[in-house]
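What follows is a group of structures, each given as structure tokens.
Here, each number is a calculation from the coordinates, and none is a lab measurement. Predicted model only: the values in this text are computed from it and were never measured. Cβ atoms are built from the backbone, for glycine too; each structure is taken alone.
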Structure 1
């Protein structure tokens, strides 16, 4: 006779799993050493099923959370013999070729959760570590040609055995970092986080029973699949292809096929892997497709492994979206957001009343460091930057937020940056560069100025959408580009979008300019009241109002 389960208990367990992932996130945030984790929230947490499917997730970066189930399956497949995995074991991985990881800076720690000598779930988190070795400070270089230059590789290794740290592994990690104290602190924060997840899962198992817990996870996966399948029926069906030139001059292509029960993303017709670090692992390509599928099917409901069962991603080995070892991957995130935006644009041109126009669509990773003038210690930071989103049918685009890839993350406050690092924040504002005009205009990009406080500092960055601007819809105008301007103390200026370890000295200024999103609809149809508001707020100048909107101020 088939065993039955109380649906109320099943619902309580499912909700409790989400609460557990949120508590893991809070534990990581409150114990991490690095501002990129505790302020920016460049991390993610999750509980996975015993088979490695995503069961629940915390806040943070969606593209990070999307890697945790894949990394869990890597460990399950690698440690598959009796006795390989024991209670208290903790594993780590950061190798994108092994699977389930983005680039070497993003380290995943995870652990099995045992009940009655059986694995019932996995607890996992991922966070950006400031420096894990490699040829350049910060472990990211736009000049890297192979992954060996980007830092130490952890191809799914054991960090703890039966609850005890494996000391030589810790020593190797610290010896390979320019900032070993930060590495150690962020690692232990990750351990605290996954142990919090283990504690909450075991409380559920002890309270409701192991069988009820496992049943709740199975039901949750099935429910996630049903939600996606239901939503697919309401999307336009067919095959849609788009090719788009990139800043590098290469052309990226995607073909999307939508049926009643499948969402297929075909990336086979793309360039070979690059010699530099602008490559994206196959798992990263899958995550980009998952993000867009989720956005157009069920953005405000359940998200778990079942949600993505109808998704199929096709790649070509040796391509820029499925590279082979030893390709460099340090700047993977720009290709991830490029792919995400390409899928977005393909669908937006078929559904302009649902999806907005193009946004600044870059992580705009700004990496710099040196010696702190007050403490004498080395500092190294990475800042993702805010930018503008595109206008849509319902109104203007959002101003000064992160890309869709980044999700619920935040900029590092100026006060924290100035206290922890060798810099001053001289300016942080919206800008009024041309771009993004429309019936509904794009959200404004930002101007952010960092002033260096000591000599012999360095600066690295990799921005896309610097030459090819955000794309408009329904007659709007393209947005503005992303770029960096270095202002030297002698008054000279240098413009960059991609640069590695550029020397900086005291009082040199890094001026970040992020893109304004593209416009939606004919600018001449914009409501004069909105134009007046834009003038009042300094979003546009009188000259721009007349040039793009035909507004003279007398309307």
Structure 2
């Protein structure tokens, strides 16, 4: 029952399996203790009947009160243990599950996130785990405990009288059979509801992220109308799912409760025929007041478990995704980056093929080429944000695919055109470059990146909150914070993605000054879109269609009559009035 298949089915850990076993055990004990309370009532009724029929003295009220006291104490103890074994243990387990997911996500290659919708991923981490939390705490132990305790009670009832037992319990397997028969329909409807939920999350996220553009183009009514339609579709899917589940759950409950009527009719027939006495019939009447109780909730729980398997599958998709592993040590002989016949596929589409070049330490190597030629892919592969499909990339003679990405990235700094900042202070955003850096170290890096000029104008200086993704800062200011991070980290390898492409002349000059301090003596790999920004590069690698078309020093490539770099530089000089 609790094998690997069960574990995977509900996305349980080894600890979670143990918790389910404990919850099941204590649920069985609770149900048997509660049924024992019915035995006390039966004992009392037996005394009354003997007094009426045989004139025997009614057992002392003291004995009855002792039995009641024992029942109450046992009931209290077992219910407390059941609570600890289900809710208490599971709530602690959910914390571990979320940490486990976060740890697994941390080790996944960047390519995984490129293939997954982030709203869908967020829904899995938050919504699906919440749903499974309820199943782990409220459903599994309770349901399987109800199965076992009812089986024990059923054996006892069949020992007393198989005819009344059958009349009492026939509805239970029929009711559960009906529910299990609806399993595929419930899972299908749950998948539809989940997809509708993700669509709503996507719509809200898209609207909020593009609110300025939407207002600037007077598209509020269009986007809101589309969002309303998505919300209405989600609401419709929820109603359909709940109605579908409700029909089967209520039908199963009605069928199971028919056992009360068949027990009464069968018992009456057996008494009239003289096959049983009244007390046996009375015992079965007491039993049916309680025997269905565990299953009243279980019917709804089973329906929820069917739906939860969709959430478990989505969670297992994350667990099953292959992480980027490697050694915890990285001792390269220098920091030359060497591409050796590198190939890369993205969703079976070939992006790079046979790429070979060397970016030497202390030099600036620029990657240029038309859009889609593979420049950004090379930069990501160089930092093992993705893993190569063919060939190898070495840093200082070490194959980076053998090194743990987090260890590897201690030797890398990134300055990209699209700067990512957090809704925190200037100080903390820069401190991301080096965990535990002192305020003095942060300020020194900020000055070197020419941040002091605009920080002094902020209300609280370095302690000013800059808003979500630096919304309170200009593009040049955001870019300089990014450079300050890289200066603070002081890594020997710098990956640069046209950091000045979207800046005005004044800001570009300030950022270029900060970059010159950052790049001194480092291994620098630049993704270049504008030819004039790489004129000072030590080496240029031209990529076309995912392959190296040519490489060399800028002056060498510009001198070649059929040089692709010369043609690209010539086209841009014509468009922007630059000299080649």
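Of the structures labelled 1, 2, one was used to calculate percent of Cα pairs over 29 Å apart, giving 70. Name it.
Structure of origin is 2.
On to the next question. Using the calculated result 1.68 for Cα Rg over 2.2 N^0.38 Å, for residues 25-224 alone, pick out the matching structure from 1, 2.
Structure 2 accounts for this read-out.
For the read-out helix-only ellipticity at 222 nm (-39500 (n - 2.57) for each DSSP H run of 4 or more, over all residues; to 500), a value of -20000 was computed from one structure; give its label from 1, 2.
Structure 2 accounts for this read-out.
In terms of distance in nm of label points 7 Å out along Cα→Cβ at positions 369 and 473, which of structures 1, 2 is highest? Mind dumping the intermediate values first?
Values: 1: 4.1; 2: 3.2.
By distance in nm of label points 7 Å out along Cα→Cβ at positions 369 and 473, the leading structure of 1, 2 is 1.
Further question on the same structure: Using mean count of other Cβ atoms within 10 Å over residues 361-368 as the calculated read-out, with 26.1 as its value, let me know the right label among 1, 2.
Source structure: 1.
Ranked by mean count of other Cβ atoms within 10 Å over residues 385-392, which of 1, 2 sits at the highest value?
Ranking 1, 2 on mean count of other Cβ atoms within 10 Å over residues 385-392, first place is 1.
Can you spot which of 1, 2 the value 22.1 was calculated from, given it is mean count of other Cβ atoms within 10 Å over residues 33-40?
The structure behind it is 1.
Compute distance in nm of label points 7 Å out along Cα→Cβ at positions 177 and 417 for each of 1, 2 and report the one that scores greatest.
Looking at the calculated values, the largest one is 2.
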